[in-house]
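Once you scroll down, you'll see the structures, which are given as structure tokens.
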Structure 1
Amino acid sequence: MPQRHLLYLDANAMRCHRWQHGKVTEEARFATTDEGITGFARYVQQHTGGLFTLLVDQVEESFQLDSLPYVRGPDREAMLTRKRTQAFFGSSLSGALSLGRESGGRRDERFLFVALTRQAALDPWLQALRVANAPLTGVFSPALLIDRLVKRLAADTPRCLLVSFAPGGMRQTFIDNGRLRFSRLAQSLHDVGSAKPAHCAAEILKTHSYLTGQRMIPRDTRLPVHLLVDSATFGRLRGGLADSDTLHYLHTPLQQLAHKIGLNSEVRGGDALPALLHWMARNPGTLQLAPPAERRYYRLWQTRQTLLGGALAVFAGAVLFAAKLALGSYQLNQETLKLQATSAAQNAQLNRLMSALPALPVPLNVLQPAMDTLDTLRRQTASPRPWLSHLSAALDAHPALTLRDLRWQVLDDPAAQTPPGSVMGHARLSLPETIAGDRRAMLDSAQDFLAELSRPPGHSVRLTRQPVELAPDRAFRSASQNAAPSEGADFEVSFGLRGGAP
């Protein structure tokens with residue numbers, strides 16, 4: 001985390017504080033002179049690696065309440081910018097605080113426009129930050145901090161006057177419906193320890209008269225006044241602060257509020273500055289008044305942090321992915337070692353079993369060829385008897401045919417489509433001489449015999465040689481046409497038989 005430097009500027013000095021772990025510690029103080037501005041510039045140059053936040057506590061403030069049409073997006077920003085320029089001409093340190101929408105009519109949105117009107121008093125200090133390229137997170141006003149801080153008060157404060165003390169003076173902040181409406185600083189009461197009760201009462205009465213004259217509060221209304229101080233300071237001031245029909249003084253313990261917001265620094269007397277600075281550092285959502293040009297280096301710092309965060313995220317993802325791969329590799333190595341150990345154990349067990357077996361009568365290199373020869377002889381013992389029986393049955397069904405030639409073999413090829421032990425053969429047969437001149441009759445006889453062979457268990461039956469020559473350029477004649485007898489009234493068939501072994 002970068003070092004946080006909280007700057008507090010009043011009419012007399014610039015106070016530089018360090019904020020760390022909920023503690024606010026003053027590091028340096030520079031008077032509002034040329035020497036003080038030069039010393040502040042050196043201080044900023046020495047701490048360029050940190051973030052700077054400026055709290056301005058001066059009399060030159062302006063608060064204007066207005067109602068504007070409810071719009072959103074770029075039109076809203078353009079409308080607010082134009083309104084701030086019209087209301088605070090010549091002052092770039094301004095902002096618009098939304099107070100919610102009205103309940104009736106067009107339901108316009110109510111805005112409190114806030115500005116620091118003495119730009120010349122701030123420019124030398126801002127220039128020192130610009131020259132050092134110091135990231136400025138924002139410029140704040142105590143009134144804007146109290147607007148969000150008032151919700152942490154124990155008392156019910158829908159409408160009240162909150163009085164606080166800081167080195168810049170006594171600040172009176174008017175809260176209406178729980179939101180900031182007006183704030184006024186009395187510089188003469190900058191030391192709460194020496195503040196006179198009568199002087200405080202006079203300043204509070206001035207503020208009450210102003211609020212009544214501006215019709216911010218109804219007449220004849222008793223306004224609660226909360227003094228944000230410690231018990232000792234309240235007891236000292238209470239003697240000169242008499243309740244009346246219009247004012248009612250109450251004590252709001254400063255130590256209790258500091259504990260609620262998480263301030264770890266010691267609160268001394270009635271000085272509310274440490275609590276305000278701590279609240280400013282903890283709540284980045286508070287409205288700030290610096291224009292975008294003053295916060296340019298802070299935006300660059302945010303961009304660098306975003307890129308750095310993205311790079312760290314990618315690096316973390318790469319480390320996790322590498323760790324996952326390393327874990328997977330380690331697990332794979334462990335499984336490999338286990339498999340190797342299991343294989344070695346099984347081989348050892350196999351060797352023990354083999355060593356326990358009786359010795360072979362002949363060496364293994366002599367026995368293996370003998371076993372291969374035995375397998376070959378077993379495959380050659382297949383008999384063609386079923387194949388011949390099937391052929392004989394077909395011949396019995398066609399006694400006119402004469403067997404002329406016969407060839408057979410046992411198929412034992414693993415790559416073949418037929419299973420081992422199948423018998424395949426070829427037979428040449430001759431047709432009777434009575435139909436030697438009738439080609440159609442010869443073809444019909446051959447087809448009938450082929451159909452007889454196709455009956456189970458016969459398979460792969462086909463006619464390998466026709467009994468007649470079928471040429472496309474020769475006429476197909478019958479015997480009645482007195483054609484010359486055909487030479488070679490023989491035909492050949494091939495068929496197989498599954499399971500040819502006896």
Structure 2
Amino acid sequence: MGSDSRRKSLDDGSNYPPGTVELIHRRNSCKDGELILIPTPSSDPNDPLNWPKWRKAWNFGLLVAMTLVIFTGLSTQAVFTVQLRNDIHATNEDLINSRAVEHAGEALGCLVFIPFATKYGRRSVYLVSIAVYVGAAWWFANMHTARDLYLSNALKGFSAAINETAVQMSIRDMFFLHRRGSANALYHFTISTAFSVIPIAAGTQALQSGWRASATTQAGIITVLFFLFIFTFEETKYVRETEKTISDEYEKESIKGLIPDHHVLPQKPFPYYFRLQLFTPTDESLWKILISPIHSWFLPHIMFTALVFGTSLMWISVSASLTGIVFSAPPYNFNPQQLGYLFVSVFVGSLFGGLYGGALVDWAVVWFTRRNGGLYEPEMRLYLLPLPALSMSAGLAVFGVTADRGLHWIYPSIGSAAMAFGFSGMASISFALLVDAYPEIVSHGFMVVAFVRNVFTITGPAVTNPWRKGMGLGGMFICAAFVSLAVNLLAVPLLIWGKRIRIATASRYHRLSQQTK
């Protein structure tokens with residue numbers, strides 16, 4: 001009786017709570033066991049999970065390119081600091097506050113775009129958001145006043161909102177569980193590249209040809225990318241019709257192996273024009289999709305991801321904003337090109353952080369799963385969180401203290417590299433944790449993540465000036481280091497009681513996964 005009630009409280013009535021899956025065959029005759037594909041792929045060639053590698057690579061590559069270009073536009077303002085002050089007469093307060101307005105636009109854009117991505121598919125949302133960003137990029141390149149700076153940044157932020165939630169939805173659409181960490185690592189490495197390597201090129205071009213030439217180049221690239229999306233990006237949302245039409249008896253027989261899987265409703269690949277359809281509608285209620293994330297707030301795995309990612313990106317955003325201001329002033333007096341070179345350290349840190357949080361963590365969770373008898377638990381990823389968490393805190397302290405004292409630029413650069421390593425590693429681990437723990441409510445979870453992240457990234461730039469004036473640059477970043485460490489220590493209770501929490505919240509999770517249908 002107790003066993004039956006427990007089973008009903010778990011996800012889909014199974015013996016396991018949400019997120020716990022048999023990733024490796026426990027009764028396999030092979031010594032190491034055979035890896036199980038999660039989620040279970042269908043026999044339909046149109047299922048993105050079944051796409052050939054080149055097709056996945058192209059479509060995911062377009063998403064990576066979109067992420068790179070959009071975050072480049074959000075980051076290169078820092079290397080234009082001196083020229084923007086002289087050309088459009090923007091003050092330091094304007095430059096910092098315009099970034100806060102940008103993040104406010106992202107918060108609003110998430111609320112607008114994500115419900116449509118859930119109900120009508122990812123492709124149409126990507127196209128609309130990129131089109132809006134194209135307009136904002138050209139506006140930025142041709143602005144003449146601080147008012148234009150605020151408005152173009154707000155529009156860029158609004159259209160950039162899909163870069164978190166919708167991309168995570170596409171990652172889940174295309175990749176199996178044991179590959180999501182690597183996909184997320186590449187995604188976060190791309191973000192860090194946009195904050196590191198690209199500013200070097202942007203700063204060099206700005207020094208030689210002016211900031212408008214650099215901004216125009218970015219606007220031209222996103223315009224070209226927009227047309228590539230129109231003609232080549234495929235819808236990744238997949239409606240599993242077989243699950244709706246197969247009778248229970250037929251499904252049971254197929255599971256038992258009496259009916260071969262490849263005989264279940266065989267499909268042919270969609271023609272080219274059908275793969276580029278603008279809408280893939282399903283029966284969800286837009287209103288319910290919009291309000292459902294409210295009920296996801298109290299799921300600890302989601303809140304942990306939101307807090308870790310939100311605070312980490314806030315520190316990266318604040319340090320990037322202050323880099324242009326601090327290093328363009330005495331004793332450094334860097335020009336735009338030199339400001340760009342400062343971000344090389346961010347690229348190096350991001351590269352190693354991406355490898356750590358992606359490929360290494362994916363390998364580690366398979367190893368942990370084998371030791372756990374073939375059962376995978378999402379919290380296994382947290383065993384590798386301490387190194388990037390400590391790296392982030394140490395990097396914040398080193399960057400702030402050394403820059404405040406005017407030490408050689410290599411020392412703040414070391415701090416930036418440590419921060420970038422920490423950010424890439426923590427973001428990859430926490431994102432994969434959320435997707436694996438509550439796979440059927442990814443859009444709900446990442447709407448919460450996006451909202452919390454934008455609260456932090458709006459607040460961070462807004463309080464930077466008074467915080468810096470009150471505590472000094474060094475004191476400000478030492479305080480930030482301790483706050484970062486405190487947030488990451490929340491992983492400890494999640495490691496200890498994470499599975500119990502998923503068992504206790506299984507019924508809520510199942511209701512949320514069905515609520516929008």
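Quick check: 23.9 is what I get for mean count of other Cβ atoms within 10 Å over residues 98-105, calculated from one of 1, 2. Which structure matches?
The value was obtained from structure 2.
3, 13, 15, 12, 6, 4, 3, 3, 3, 4, 8, 10, 8, 5, 2, 0 is what came out when P(r) over Cα pairs in 10 Å bins from 0, in percent was calculated for one structure; which of 1, 2 is it? The partial results should precede the final answer.
Details: 1: 3, 13, 15, 12, 6, 4, 3, 3, 3, 4, 8, 10, 8, 5, 2, 0; 2: 4, 19, 29, 26, 14, 6, 2, 0.
This value belongs to structure 1.
Give the label, chosen from 1, 2, of the structure having the highest value of mean projected area of the Cα convex hull in nm², for residues 210-369 alone.
1
Among the shown structures 1, 2, from which was the value 26 of relative contact order in percent (Cα under 8 Å, 6 or more apart) calculated?
Derived from 2, not from the others.
Can you tell which of 1, 2 yields 2.1 when distance in nm of label points 7 Å out along Cα→Cβ at positions 194 and 314 is derived from it?
Values: 1: 6.1; 2: 2.1.
Structure of origin is 2.
Match the computed value 0.00 of FRET efficiency 1/(1 + (r/R0)^6) of positions 74 and 442 (r between Cβ atoms, R0 = 35 Å, to 0.05) to one of the structures 1, 2, and report its label.
1
Out of 1, 2, which structure matches 12.0 when mean projected area of the Cα convex hull in nm², for residues 18-177 alone is calculated?
Working: 1: 12.0; 2: 12.9.
Computing mean projected area of the Cα convex hull in nm², for residues 18-177 alone on every structure in 1, 2 gives 12.0 only for 1.
Work out the source of 15.1 here, i.e. which of 1, 2 gives that when mean count of other Cβ atoms within 10 Å over residues 330-337 is computed. Present the calculation step by step, with values, prior to reporting the outcome.
On the way: 1: 10.0; 2: 15.1.
Answer by label: 2.
Determine which structure produced the value -23500 for helix-only ellipticity at 222 nm (-39500 (n - 2.57) for each DSSP H run of 4 or more, over all residues; to 500), calculated from the coordinates; the candidates are 1, 2.
Going through each structure in turn, the value belongs to 2.
Here, each number is a calculation from the coordinates, and none is a lab measurement. This one's a predicted model, so the numbers in the text were calculated from it and none came from an experiment. Cβ atoms are built from the backbone, for glycine too; each structure is taken alone.
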